[in-house]
1. For which of the structures 1, 2 does the calculation of distance in nm of label points 7 Å out along Cα→Cβ at positions 88 and 112 return 2.3?
2. Among the shown structures 1, 2, from which was the value -27000 of helix-only ellipticity at 222 nm (-39500 (n - 2.57) for each DSSP H run of 4 or more, over all residues; to 500) calculated?
3. Of structures 1, 2, which gives 31 when relative contact order in percent (Cα under 8 Å, 6 or more apart) is computed from the coordinates?
4. Where does the value 0.95 come from, among 1, 2, when FRET efficiency 1/(1 + (r/R0)^6) of positions 24 and 64 (r between Cβ atoms, R0 = 25 Å, to 0.05) is the thing being computed?
Structure 1
Amino acid sequence: MEAKFLLGVEDIDRQHRKLFEILGRVHDALLANDFSAGPTIRSAVAELLDDTHEHFASEEAMMEAADYPALTAHRELHLKLLAELRAIEIRAEFEAQFAPTELAAFLRAWLADHILAEDKAFTEFLRIAESGSDTDNNI
């Protein structure tokens, strides 16, 4: 995982590393351009969906604990992304003419965009909140 995706919150960074590792397996299977890669792709997409669901739940719990003001909007974005990922999982499972390049592009875009925009905003909020509480404790 590139350094630009590290947010400085160990739990989130660890979960993101795992999502990128799964995405890498999907990408490698897609590059094989081989019909025998289908089960590997389907398995990796299912694992990505499971891990993404767990990651989002963990992230939302952190946001709730921190009283993150954008929690509702972030949660709605998570629901939308999960629905899109489920649709991809269904297509990967049942469509003979599934477009793997569409899958790769979508996964790369949502993971990178989500981390660099939405998750980064949350971790910045945490840093500001923590620095404010450190200041409050020093008064």
Structure 2
Amino acid sequence: MEPFRYHAFVCTQEKPDGATCCAGGGSTRIIEALHRGIGAAGLSNDVQLSNCGCLGLCESGPVMIVYPEGTWYTKLTAPDVAEIVSSHLKNGEKVSRLVRTDAAAMKDEIIEHRNKYLEMLKRKAAEAKTQEEAAAVAGD
């Protein structure tokens, strides 16, 4: 049993410079447009909207998942929101041009992104350690 007809999660994860992320792609504008659209459509008691951390499809962001179906929307823009609210959240019809259904490709993209991100974090940690060691030798 779901307390709301729909629960939508929008990635708002911010990442370090050089890493693609939904926040950098405008996910805050998506959240704001969703709040306005859901309210204007009279769906505030039917749709729970939450921001969340990384969903792993950063190169396809901003990303939103709508439950209970588990519908993945990618590459969202603020103008897409009105269509999602009126079609999916109000009338139960997914916006097919925005839906990702290629589960295997999505999984590959998520794993690839995670591996690149972890490598970047390791490089940054190694650089920081090298800088700390250099400062210690120099007596800083």
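1. Structure 2 accounts for this read-out.
2. Source structure: 1.
3. Working: 1: 31; 2: 25.
It must be structure 1, since only it matches.
4. On the way: 1: 0.25; 2: 0.95.
That value comes from structure 2.
All of the numbers you see were taken from the coordinates with simple rules; none came from a lab. Predicted model only: the values in this text are computed from it and were never measured. Cβ atoms are built from the backbone, for glycine too; each structure is taken alone.
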